[in-house]
Structure I
């Protein structure tokens, strides 16, 4: 690998839309998404884009965010011992409330974007060294790759060599698009009962007066989308303010309209639900959704049509390769043909003595 230069930027503009999107492999790592996050006043993470250039060309990017009071993820959502370490080292001058996290916010993806033909191990070495430098300079105790896919061989097989400890993080789901039409997709599902239920859910949705359509000018309905998402967010996060206000959808329409697909459910002309996906290089990634629960019934199946059937139909029609879903609702996804993808968290303590104790604790608990 010829001489490479590693630069750290605080704005994705320094890398540029063309360079970022050409190397990105899913919608959560595109220029438009990061630009939206940077412009949002509610975001509480501070970006560091680690860009590796060769002969003036960007050949790799790692997106890192300093997350105030973030949690170190593990098999149960957190590792209590890590929190105890963080509290104990304040007197040593470490910034224990911040963690350097290599991922894309609000997604379940930790990865390093690398151009084909480049030495992945060399890139990982350069990225790891730069993260070490940042943590040393900023006195940050922990760095983390919170969601590394079991299929990401370069990170799975090599992060341990750079002092990172591995343990289970989450399970996400994906659907490979292998059909020429939607009927073939339904016919491929596991059992007669499942196939019958899917067709019934689609029929009942139509009979209830709900229509699912794609909304191209979603910026014009940003307030409605935010309100609908707030209904869902507050249902599972009581007392916490919805971080995706109307500005999120407005800014997405400004910076990432070409990478965003929005489906809305309408009844009597009123929007009663929506789902938003990012699209990049033949892949759909589910992002957010929202609903008017007062307008829903138990038999209109709006949720299933918005989250599964409409995007699956679109992906088949446009010849996409796969759809990436998120965590939870395991059986719902498996019954609709999805496959599981295990995610692992890799965490490094940037103090040798404390890191040794931390590693011993993780091994003792056998969380890896």
Structure II
């Protein structure tokens, strides 16, 4: 074996390798070098926070990270990348233009390039999704990333606002429906008052005037009954004394007293009959009052339930209106645009 030939071959190949590698590096550095632009999008916790409350929502780290991953996947999905390529600012770049002569070819090759060089990944321990783009022009790399930031934030904002607006429309329709039911309930209460003739059917901590009158008549009636019984007992006693009396003079006096007491009994019986009549009328009014109050109470409960429902709907509508302008509603927030990279990231 000729060792000199072997050594010469090794040295020649090594020199040739250095020359070819250096030339390739120079050509890559001149014609295929890439600049990587990078920025962030903030992704708050994925919960519907009550805008009326103060303080952060408590969500587990795994759930928050999973939400950031889903946001990153939304950014990298095909439809989002195609929307990015549809933007005039992107199509006017040298990066897009160099992919071919026709727009169809440019879109296809640019999409494949984005799949390879555009990145979006979720930060594990912070509320951020990192966006990056690598291409041969530093300014265009930053432009493409920033166009995606605007596109995605606008898309999420419009989507979330659309969802909130749809809920608002649904609640507004529900509010009008409940308001009509409330009006009907108020009318039903008015109908009960008009039909019964009672203007005050609400329950109070004091008795109704009809109840007061009935109780008074019952008291008067009971007293009159007692008086009648007392007079009747007095008459019976006088009759016995008249029968047992021996003296004509005493007998005449007892009979005179008896006539007076009998006259008194007739008057008391007349009074009792009148009291009984008034008491029966008061009892009838009390029955009508009780019936009207039962009907009124049934309708009042419906009215009060509609009032509570309407108040709850109005409160929810107010919260949704606040959410429309709340920067945390879209669950993605602008942090800042990607700066133009100063150094090429490849080749190393």
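Numbers for the structure displayed
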quantity	calculated
Highest-scoring label, criterion being relative contact order in percent (Cα under 8 Å, 6 or more apart), among I, II	II
Given -10000 for helix-only ellipticity at 222 nm (-39500 (n - 2.57) for each DSSP H run of 4 or more, over all residues; to 500), calculated: source structure among I, II	I
Parent structure of the calculated result 1.00, given that FRET efficiency 1/(1 + (r/R0)^6) of positions 173 and 285 (r between Cβ atoms, R0 = 35 Å, to 0.05) is the read-out and I, II the choices	I
Origin of the derived value 12.2 (mean count of other Cβ atoms within 10 Å over residues 101-108; candidates I, II)	II
Origin of the derived value 3.1 (distance in nm of label points 7 Å out along Cα→Cβ at positions 181 and 325; candidates I, II)	II
Percent of Cα pairs over 33 Å apart - structure with the largest value, from I, II	II
Volume of the Cα convex hull per residue in Å³, for residues 141-220 alone - structure with the largest value, from I, II	I
Per FRET efficiency 1/(1 + (r/R0)^6) of positions 253 and 333 (r between Cβ atoms, R0 = 30 Å, to 0.05), the highest-valued of structures I, II	I
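Every number here is computed from the coordinates shown, using simple stated rules; none is lab data. Not measured: the values here are computed from a predicted model. Cβ atoms are built from the backbone, for glycine too; each structure is taken alone.
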